[in-house]
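The next part holds the structures, each set out as structure tokens.
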Structure I
Amino acid sequence: MKYYFKVLANYVNFKGRARRSEYWYFALFHIIILFILEVLASMFMADIIYNIYSLGTLLPLIAVAARRMHDVGKSGWYMLIPIYSLVLACTEGEAGENMYGPNPKGE
């Protein structure tokens, strides 16, 4: 859960690198929250909460994806390539410092 809040705190930070755990834990909690909000919205016909949350987390989602691409040494624009971006998101980041910043693992 700490990674979820870490991503929300860095919601406009497109520079630097994001570890795999930061990216995937954010994605996991994001999907869980979306599912809960979808169930609540269908029960109470309150789609507005779901829509507000979706729009509110769109920028952090894009930012963490760009930082994840940076961790493997690619431009953030690689997140737009469907299958390849999934492969990159699952790939271990480059050891040491790369052109996008120091290794977030501290190695």
Structure II
Amino acid sequence: MLIVHVHVHVKPESIEAFKQVTLENARHSVQEPGIARFDVIQQVEDPTHFILVEVYRTAEDPARHKNTQHYARWRDAVVHMMAEPRVGVKYANLFPEEDGW
């Protein structure tokens, strides 16, 4: 498993629009065979800060995800909604062990 946390800081006036297009992307993303989980979370204290928690089955699956039409639509829609460039941080899964998924 490869876990990616994508940190996104959104302009205050774009919060609702960002949520709408991001949730649409998430609904399509969880249908991909290479995605085990795709969470969209919003910080309570700072509602302009979101984290996309993307759990991929293999190291190759993020590239496959980025080649989908729904990802391209999301990427193009949110580029002007962000207060700063998004940052992705990769993590390796230690527990639960892969056969527990």
Structure III
Amino acid sequence: MAEPSAFVTSVLTIMTPLGDVQPKRMFGGWGLFLEGNMFALINKGEELFLKADDENKDAFIAEGSGTHGKMPYYTAPAGALDSWKNMQNWAEGAVAASLRAKKK
């Protein structure tokens, strides 16, 4: 299995406060999982997308984030990858969206 790139490793480092985030190679990129739930993906172009649903997608749209095709994942807003402080609400919202999707 391919080793994560420097970008994937930096995203995992920022996400450390969430818990044991596990990367899994998928579709030419990476899925990011927390406790077995996929909450984010990194495409082969090394862009981070976070899970969204009706409860959090408007915040992504307000930031000008685009989707990953027809999937319910939106690009991480500008500056979110600068620090955990900037990422926290986005990442926690994505985890919550993944849990809500699992319940459906």
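Read-outs: derived from the displayed coordinates by stated rules, not from any lab. Every value quoted in this text rests on a predicted model; they were computed, and no experiment measured them. Cβ atoms are built from the backbone, for glycine too; each structure is taken alone.
Please compute mean count of other Cβ atoms within 10 Å over residues 35-42 for structures I, II, III and give me the label with the greatest value.
III
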Original post:
Among the shown structures I, II, III, from which was the value 2, 13, 27, 28, 20, 8, 1, 0 of P(r) over Cα pairs in 5 Å bins from 0, in percent calculated?
Top reply: III
Original post:
Comparing relative contact order in percent (Cα under 8 Å, 6 or more apart) across I, II, III, which is largest?
Top reply: II
